[in-house]
Structure 1
Amino acid sequence: MPIKVEMTDLRQLVRETVAAWRPAADARRVGLTVETGVVPAAAGDRERLAPLFDHLISNAIGHAPEGGRVSVRLYERDGWAQAEVQNASTTFSFALPLEQSLLAG
């Protein structure tokens, strides 16, 4: 599948993914919080980013102890969209450029 880089609404993507995993978190009594700051659209392939967020959030829930917490944060820093998924033992983070011109490097 070719990579399709376009401006992607990460806030919407994160909220949708968290909503999809909320029943699983509730079933395991894992608190699931999401914090999306003011983040403009970022350059990325939504079809590839969706499974990434899905995988990170599902792993964080699956490896959290019953009664634990998982937090998902999305914020902007220095022209990059920063994403973090964290449970009690692990934090996964990555960044995406907010402008396609940053991809040309």
Structure 2
Amino acid sequence: MHITISVDILGLVGLNTKLDALLTAIDKLFTEVHLHMAAIDDALNLLTAQVEASTTVEASAVTAFQGFAAQFAAAAGNPAQVTALATKMKVSADALAAAIVANTPAAP
């Protein structure tokens, strides 16, 4: 009885080469995904900070306007006081408008 066994070593080497190339491509893909996720995290952190800053400014503006309304109501019978409050409100409105312009990003 005669038994012949042949092993295709070249086929295994080719398969290993293909597997190595595939693993390298997968590793590169994971690296790119990680970089993109880091960029998304950075952008989300910036957006979160801007939303918090905007919310704080908006709340301050609401408080200021409510204060002006109360002061106008209290000064209703005194024209000089009303004029002084109107001037104070204009100064505050101008400062708020300037802050909005200064902190609004330019359109892309």
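Readers should treat all values here as calculations from the given coordinates under stated rules, not as data from a laboratory. The structure presented is a predicted model; accordingly, all values stated were derived computationally and were not measured. Cβ atoms are built from the backbone, for glycine too; each structure is taken alone.
Computing distance in nm of label points 7 Å out along Cα→Cβ at positions 64 and 96 across structures 1, 2 gives 2.2 for structure 1. For structures 1, 2, which has the highest computed value of FRET efficiency 1/(1 + (r/R0)^6) of positions 40 and 80 (r between Cβ atoms, R0 = 35 Å, to 0.05)? Max of FRET efficiency 1/(1 + (r/R0)^6) of positions 40 and 80 (r between Cβ atoms, R0 = 35 Å, to 0.05): 1. Structures 1, 2 were shown, and helix-only ellipticity at 222 nm (-39500 (n - 2.57) for each DSSP H run of 4 or more, over all residues; to 500) at -11000 was computed from 1. When Kirkwood radius over Cα pairs in Å is computed for each of 1, 2, the one that comes out at 20.9 is 2.
One of 1, 2 was used to compute mean count of other Cβ atoms within 10 Å over residues 16-23, and the answer was 15.9. Which one was it? Traced to structure 1. Between structures 1, 2, the calculation of mean count of other Cβ atoms within 10 Å over residues 24-31 yields its largest number for 1.
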